[in-house]
Structure P
Amino acid sequence: MLVNGNLAALILFGSIAALAILGTFSIDAKRARVAGAAWNAFAARTSNVPFAAILAGRQRVNLAEIGWARPAGGVALWAALLFGHAYILGVSAVP
């Protein structure tokens, strides 16, 4: 958004950022209406801010739940997008 510096980029990326931030609260409200007490118990142990529940002591890290395939897949996808950015969009992501 800041790199492009035009109104179209501001509208597009600003809308995506607003949806990412405000959308979680909308989903939480919908789940609270549908699931009631079960959702409230779940929400008390989690957080919308990454790792905040762990730092607050409401949750603990269990690497066995994550496994190795998810982080490896994430790194592979990141590398593919980073190096494929120039081919996909015509501009390198690395200056």
Structure Q
Amino acid sequence: MEAVLRDLRTAPIPEKEKALFAFLERVSSAADRIHAEDVEALRGAGWSDEAIYDAVTVCALFNFYTRWVDGTGVSDMPAAAYDAAGKRMALGGYLPPAG
């Protein structure tokens, strides 16, 4: 993960993933310059329309949440809270415990 964050182009990940991450970088920074050929390139790299749709949706939501948090001043959770939430989700998914 650190290699991807440092430099996507040289990170030791499959070319298929590099193509998707580069596309998502454009979704975040230059969505108005994405064309049909860009999506075709992802299909050519082996991504299904459903996977592309899901990836763009997650990217867009994170962009929204980041701007919403920054704009409203909502504070971040402490690291221990993220750790506890991750463990809970690993065991039971996103649904809260029954009760």
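Read the figures in this text as sums done on the coordinates, not as results from a lab. Fair warning: this is a prediction, and the values are worked out from it, not measured in the lab. Cβ atoms are built from the backbone, for glycine too; each structure is taken alone.
Ranked on distance in nm of label points 7 Å out along Cα→Cβ at positions 28 and 60, which label among P, Q comes first with the largest value?
Details: P: 2.5; Q: 1.7.
Across P, Q, distance in nm of label points 7 Å out along Cα→Cβ at positions 28 and 60 peaks for P.
Compare relative contact order in percent (Cα under 8 Å, 6 or more apart) across structures P, Q and report the one with the greatest value.
Details: P: 10; Q: 19.
Max of relative contact order in percent (Cα under 8 Å, 6 or more apart): Q.
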